[in-house]
1. Work out the source of 3, 10, 14, 19, 17, 17, 13, 7, 1, 0 here, i.e. which of I, II, III gives that when P(r) over Cα pairs in 5 Å bins from 0, in percent, for residues 133-220 alone is computed.
2. Of structures I, II, III, which gives 1.2 when distance in nm of label points 7 Å out along Cα→Cβ at positions 85 and 237 is computed from the coordinates?
3. Ranked on distance in nm of label points 7 Å out along Cα→Cβ at positions 141 and 261, which label among I, II, III comes first with the largest value?
4. Matching task: 2.2 is the computed value of distance in nm of label points 7 Å out along Cα→Cβ at positions 101 and 197. Pick the structure from I, II, III.
5. If distance in nm of label points 7 Å out along Cα→Cβ at positions 77 and 269 comes out at 4.2 when worked out from the coordinates, which of I, II, III was used?
Structure I
Amino acid sequence: MELNQQHQQGQLDLRIIGDLIARPYKIGLYRFAPKVRIFIEKEEYVIKTAENDFELEQALRLRHDVFIYEILGKKKLFGIDIDRYDMLCDHLLVIDKKTEQVVGTYRFNSDRYSDRFYSEIEFDLGTLMRKQGVKLEIGRACIHKDYRRSNMMGLLWEGLYAYLEALGARYIFGCSSIQTIDAMDAARVHLAIRSENHADDSLGIHPVKKYAIRNFTDFLRTAGMEGEDALRRGRAILPRLIRDYFQFGAVICGEPALDMAFRCVDVFTILDMSFMNNSYKEERFTK
């Protein structure tokens with residue numbers, strides 16, 4: 001009996017080794033463990049945090065399909081989108097119960113478990129980390145193309161809120177992307193955000209030199225000369241996701257950052273849960 005168990009274990013080890021040779025990225029995935037477990041069952045979907053390497057890989061493949069293939073028109077080796085932060089994070093999943101497919105995902109990174117954040121690549125976080133209260137960085141939100149007409153974002157937010165409650169988080173922050181690399185568009189968006197009182201510079205957050213838009217004040221001056229037309233065009237560029245963040249009570253800190261790798265402009269977004277718009281939360285969450 002003992003020899004048989006050893007033989008079976010040996011076969012399992014060989015399969016794992018073979019898998020790692022064929023797909024070396026799995027080395028990191030095998031070490032993955034969730035920090036906070038969330039599980040919400042709906043009629044058609046399950047909202048949960050990834051619990052193992054298989055579930056995490058599905059999220060990374062969805063991210064690749066959306067961010068790398070759809071947006072950039074590229075493909076990565078092995079068809080996954082992975083970076084050095086993924087093993088530090090929890091990954092929220094929305095799973096279609098019929099197909100068992102991951103159709104939505106969100107990445108969470110809390111200062112309770114990590115002292116490194118993706119946002120620090122692009123932004124100096126100022127005094128944010130000195131504020132009292134648990135902080136949660138969110139990002140990499142994406143939805144499978146066949147599910148974007150549903151309230152999939154509402155499902156992701158419901159999972160996010162459950163995660164926040166379990167974590168006891170006070171602040172949510174992250175980089176929100178706008179699909180443009182035009183500095184004038186960035187200036188118009190910046191002016192539009194400020195015209196609607198969605199800006200807050202009190203934390204001293206600003207883009208690091210590598211991601212700062214050169215001569216941004218000149219672009220702001222030129223955009224300002226366009227008057228209402230600049231504000232109208234800036235509002236039109238803002239994606240629905242950022243407008244939803246505003247409805248929840250979030251604000252934008254500092255100037256936008258230019259991310260040429262993902263061909264977008266990012267704005268640093270933060271929400272103090274003390275100012276959460278609960279009526280909008282009830283409206284956007286699914287029942």
Structure II
Amino acid sequence: MFKGCYVAIVTPFKGGEVDEDSFRKLIGFCLEKGVDGIVPCGTTGESPTLSFDEHERVVEITVKEVNHRVPVIAGTGSNSTHEAEELTQFAKEAGADAALVITPYYNKPTPKGLEAHYRKLEAIGLPIIIYNVPSRTGVNIDAALVAKLSKLTHIAGIKEASGNMDQVSTIMSLSDPNFSVLSGNDSHTLPILSLGGVGVISVLANILPGEMSQMVEAYLKGNISKAKELHYKTYPLSRAMFIETNPLPVKTAMARLGMIEPEWRLPLDGMKKENEERLEKALADYGLL
């Protein structure tokens with residue numbers, strides 16, 4: 001079972017290219033602060049604008065830098081099943097521990113198509129974490145289908161970012177007992193843990209890997225009061241990470257903290273001034289500035 005706090009790590013750029021040195025430092029920072037796993041090439045890692053070569057390079061660097069200390073869950077999703085197969089096969093050969101596979105976006109497949117998509121990828125033999133984020137893909141994977149897929153050998157869990165707690169409850173009640181339900185929204189981590197979830201794939205952990213890891217660990221160890229305290233402490237920053245399209249706020253914040261260059265790829269562009277000011281205030285209120 002995959003559980004704990006996994007960081008949906010950003011892909012830093014410098015001069016338009018992947019900033020490999022900064023990326024290695026980010027991995028080291030997250031590991032030092034106790035995260036339970038690293039997730040490269042997800043949406044937060046700007047996977048839609050990475051070339052195939054860049055995508056594979058980022059996965060390779062992650063696997064090498066982590067060096068088996070924690071699991072690496074490589075983002076390998078695509079709206080083309082064939083492309084997702086290629087990326088998932090590469091991740092397996094590179095030594096990743098699992099693949100994070102978003103529901104195909106734009107295509108809006110039916111449940112039949114979604115099942116065929118995940119069965120095709122499951123056959124590769126690398127554990128698969130389904131990624132459900134209908135606000136960005138235009139499709140929601142039904143809880144009954146998730147439960148059905150959870151019975152397959154290599155469908156290991158789901159990153160649930162629908163924001164629908166009824167859906168989370170239904171997934172929990174119907175799925176295989178060893179199926180990992182992970183929060184896909186930092187602000188929903190505590191509620192999902194309370195429903196039986198076992199962790200989070202976190203954006204905020206790029207900045208606060210220690211606090212986010214401690215919150216999940218506290219809850220899973222039964223220290224509910226500490227988990228609640230950390231939830232409410234980090235909640236304003238969790239919300240601030242989504243005042244504009246992810247990963248603009250988190251990369252802007254990381255640049256402000258001197259962690260990376262303030263770079264992203266079009267069609268993402270810089271934040272509105274008023275939103276950047278709101279983000280600055282959230283960072284200052286937390287004590288990071």
Structure III
Amino acid sequence: MLGSFQDAEDALQDTLLSAWQAIGRFEGRASVRTWLYSIATNRCLNARRSASSRRAKEWNVPGVEPPEPSRMGDIVWLQPFPDVFLAGETTPESWVEQTETMSLAFVTALQTLPPRQVAVLILRDVLGFHANEVAEMLHSTVDAVNGALKRGRAGLRRRQRTGETPPLPLSPDETAIVENFVRAYQSADVQSVVALLTDDVFISMPPMPFEYEGPEAAAALCGSIFGAGRRFELLATRANGQPAFGTYLKTSDGTRRGTGLLVLTLSGDRISAMTRFEGTVLPWFGLPRSLPAR
């Protein structure tokens with residue numbers, strides 16, 4: 001709902017603290033699960049109001065002059081979610097269902113909707129609460145909840161990018177795409193990177209607002225990043241159910257400095273989106289800030 005790992009952690013702590021302080025007033029008219037989600041939802045609604053007022057960050061990649069962006073985005077609070085917290089889903093069907101509702105495309109689209117529509121969508125379509133339960137959680141009516149759900153679903157369909165079905169996570173098809181990307185990126189081979197992209201590929205880099213769309217824009221951006229002999233090593237991980245990589249810039253003394261986290265969105269046998277996050281998120285994924293010389 002918040003699109004931010006840090007904000008979600010804060011909201012969770014606030015929820016648990018509030019529940020502990022109010023446990024004596026819990027009357028048992030609803031299940032503990034419903035009661036807790038009611039508290040969490042209202043904490044998230046408050047957090048969404050403050051998130052929408054955050055300022056974008058200026059370009060901060062040393063030694064790189066960015067090409068003209070296709071546009072400037074406004075979802076600058078978006079953060080990746082480590083797949084380690086999705087552990088426990090054992091069947092392919094349950095894994096796919098969960099990763100679909102955690103994908104960056106889905107989470108980003110949610111951030112563009114009014115907060116109460118987002119709350120209703122998640123409570124009804126993701127968590128499976130009934131309309132009357134959601135109405136009680138939000139101190140609303142069933143008719144209002146059903147109306148918000150209808151508008152939220154329509155808004156989500158308009159904002160989500162369509163494309164071919166991605167390969168299953170960790171499948172041979174996904175592995176082949178990922179290996180080709182790593183080979184091309186580590187070789188600073190712009191043409192080979194672009195050859196792996198869809199015609200409508202989309203690149204974003206929150207908290208910076210710069211967004212690039214299409215292979216030409218992607219080529220210009222990659223060319224600027226690989227310019228002046230900059231070379232990278234990639235360490236694999238997973239974020240939001242998608243392939244992701246810690247990016248490490250090779251320095252003159254042989255060390256490799258962590259510069260960011262790159263998350264790939266796949267469509268068929270191509271990459272339809274790349275989202276770059278800052279290096280501060282690397283520890284969330286168990287990745288080091290730097291790699292020693294070798």
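1. Matching structure: I.
2. III
3. Of structures I, II, III, the maximum of distance in nm of label points 7 Å out along Cα→Cβ at positions 141 and 261 occurs in III.
4. II
5. III
Just so you know, all these numbers are worked out from the coordinates, no wet-lab data involved. These numbers come from a predicted model, not from an experiment. Cβ atoms are built from the backbone, for glycine too; each structure is taken alone.
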